[in-house]
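Some structures are shown below for you to check.
Derivation of every value follows stated rules applied to the coordinates shown; laboratory data play no part. Not measured: the values here are computed from a predicted model. Cβ atoms are built from the backbone, for glycine too; each structure is taken alone.
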Structure 1
Amino acid sequence: MKQTVLFVDDEEELRNAGLQTLMLHDLPAEAFASAEDALARITRGFEGILVTDIRMPGRDGSWLMQQVLEIDPEFPVILVTGHGDVDLAVQSMREGAYDFIEKPFAPTRLISTIHHALEKRRLTIENRSLKREVGCRDKVESRLIGRSDAMVALRKNIRAIARTDADVLITGPTGAGKDLTARALHDMSDRAAHPFVHINCAALPVDLVEAELFGHEAGAFAGALRTRFGKFEYARQGSVFLDEIDSLPVSVQAKLLHAIQAREITRLGSNDPVALDIRIMAAVKTDLTEAVAAGTFRADLLYRLNVVTINVPALEERRDDIPSLFLNLAAQAAARYSRSMPDVGADVLARMATRTWPGNVRELRNAAERFVLGLDPVDIPAGAVDQTMTLADAVAAHEKALIVAALTAQDGRLKPTYEALGLSRKALYEKMQKYGINKQDVEP
């Protein structure tokens, strides 16, 4: 979007002349005869600037400037003044005006001032955008730790869709962090101040699934002594996370489909629909296309949920993250159990990085907790070895994991790393280059 100049002057001849000057210099512009009309165009996110005459009948340029600066104190306002208004213009500069131009002015003077103001506005908008991005990065990375390509891509996808209301299907193996992904999406969305309702569909009693999700009226069934909101209604203006949605009975899936499509539910025992303002996120532990083929999951519900799909990678796909992730999980466990953080040597990190974790992050968290509680790392159960790897691939993966673990243990410092590994500086550099390891990517 090109930056737009809003030009305000109550005199038609001067207004048209100013508009023509701007257009001749390829500056998108809009002209207004009154302060009120121009003010209606201005928002905090508006990318352009304002040029306004001071002396106008009714609401003048000073009033307009004050209103604009209340919307955005950094909004560039250029005042056009008559010869007798210089003192007023100087006072306006003290109050926040960007600049003023005295009539009659040369077109080059106007254009030069406008270009400088537009550049200031561009930088302001960019800085705000960067600050928002950094804030989002902190929120996402505090939940989803890792510098691997897989995790960078996951966080990028989350940031791209978090502020939309698109329904999301989250896939990935057990223990990979699908619940953390859903929570990150909610925390970064415009619904963050409202409830995040986590529903474990596999744990819902079969005979009470509908009542739990949609609520019920008093007397709807035996034991329903009073009206009760369901999970969907409780989450109003927030997010609903349907974990293991593939565990829901097919009979309930039909009503769930209606609730998602129409954004309304009907409590058991009632005929009155209740409107919903919620975002739906769902996670699955199985391949839904296979479940559809087997008749255990409705195809239309899959298509409705699958607006956006986010895949959470297995720990095997982000093996380079294991050392730093283990340290982080151990620190969390130490705080939770009121224990001091034990020293974690490179040998421990290497063992964590070179074993497989079929339970993914959940299993690694359990290992970190056991380590903090004083168990010998030898006793931490190892996952099965990947039998599909060739010997050369297994050796390379093992060597890379050892290097990343040593770098992590040494906070990214190279000298103690190659000394600990028994390598020369040159040999370490060559191996880092071979495996694409950057010390900047190693989280201390």
Structure 2
Amino acid sequence: MTAIVTPQQREYDEIDLSSRAFWSTRAADRERSFAALRQERPVSWHRPVEDALMEDPEDPGYWAVVRHADIVEVSRRNDVFVSGQGVMFENIPEEMLEASQSFLAMDPPRHTKIRKLVSAAFTPKQVRRIDEQIKANARDIVRELAEAGSGADFVRQCSGQLPIRTLSDMVGIPQAHRESVAHAADASVSWADPVYLAGRDPIDMIFEAQMTLHGVAFEMAEHRRAHPAEDLMTNLVQAEVDGERLTDEEIAAFFVLLSVAGNDTTRQTTSHTLRALTDFPEQREWLMADFDGRIGSALDEFVRWASPVMTFRRTAVADFELGGQQISTGEKVVMFYASGNFDPEVFDEPGHFDLSRSPNPHVSFGGGGAHFCLGNQVAKAQLRALFGELLRTLPAITAGEPDYLAGNFVHAVRAMPCFF
């Protein structure tokens, strides 16, 4: 008879992916650990992560999935690996999950219903409608950066600007609420940053941010029911599938998700891309030789290289063998996108920033399946517009040394000077 090893008895891997120290290193340093795991132990068992938002003494740990093929399998097998118990390392109460992560933290059939309703409002037509506004915003932002002068903080003056302006225009956020929404979105992903916290309690800060975003969403939904307009909030309150509509609570939860995911990921990709174009000047030259013809493949490499969301969790609801390991029902499985995007079994010379890379099956928008990023086309539209404007207006722009934010979720750049 084979002895059953409980999660509490299982030994943790010698490569510690859970420590504060690991997530305080550079991406290149972390990649060395990921490379060893991909080669030797593509699915490995790890202790609970440090710096958890909510400590759980009953948490035995998690399985780390670092190989591209396994990440894709977990992503697509939502019958086995579910999201409804959380998408972060730590366990968070269910009521907080839905209020902050909308259908990211849901499973079918509820996920199917909410995503279908949201998708009815989030159409290619909607993206085309805002494309000209994205381009106009990009022109304004680059002009403002030029006026700020060489040495300005690229994050504050440029990469952090377009996503929040796009979100505001797309959703229809009133001018009076735009600054508070931007601050609340930042707070939602900066709770592990001691500089941002400045002594504040992270849970209190997140709660305050969510209350702000929910309040704005409730006010906007009520106003748009009485006064429809050409914006996403109007589409959300009017969306109907099979006779069902979104509740105000569901709209508010999606607004939180949109404010955070639609803001931070594009900002980080923009910052990492400018740094990469600085480190690989031959790639900038290749792109600018035919920007319109080459930006398509370049966008996917921007996102692969940045890997703006580094990790995402699922929970097994059935026993499953993955990467030579037996995953048991109830165990947490964490996908390391930052590792899968540099898997040499899938990407030739993954450590080289190659804008002509094709195909480029990166997992930065998710590895496929039910939770594939709904806003990926909006993100690409922003990156296309901003870099088209930036590299033509300030062709010699370079990035200085980034100030990275330590964390295990978003690959964040706190600040980065730029020179031109």
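Matching task: 14.7 is the computed value of mean projected area of the Cα convex hull in nm², for residues 39-222 alone. Pick the structure from 1, 2.
2
Could you figure out which one of 1, 2 the value 32, 28, 20 for semi-axes √(5λ) of the Cα gyration tensor in Å was computed from? Mind dumping the intermediate values first?
Numbers: 1: 54, 37, 19; 2: 32, 28, 20.
Checking each candidate, the match is 2.
Which one of 1, 2 has mean count of other Cβ atoms within 10 Å over residues 71-78, as calculated from the coordinates, equal to 20.8?
2
Please compute mean count of other Cβ atoms within 10 Å over residues 159-166 for structures 1, 2 and give me the label with the greatest value. Mind dumping the intermediate values first?
On the way: 1: 15.1; 2: 24.1.
Going through 1, 2 one by one, mean count of other Cβ atoms within 10 Å over residues 159-166 peaks for structure 2.
Hey, semi-axes √(5λ) of the Cα gyration tensor in Å, for residues 199-326 alone derived from one of 1, 2 reads 35, 25, 19; which structure?
Values: 1: 31, 17, 14; 2: 35, 25, 19.
Derived from 2, not from the others.
The value 22.8 for mean count of other Cβ atoms within 10 Å over residues 279-286 was derived from one model only; which of 1, 2 is it?
Details: 1: 22.8; 2: 14.0.
Considering all the candidates, the number was obtained from 1.
Among 1, 2, considering only relative contact order in percent (Cα under 8 Å, 6 or more apart), which has the greatest calculated value?
Top value of relative contact order in percent (Cα under 8 Å, 6 or more apart) goes to structure 2.
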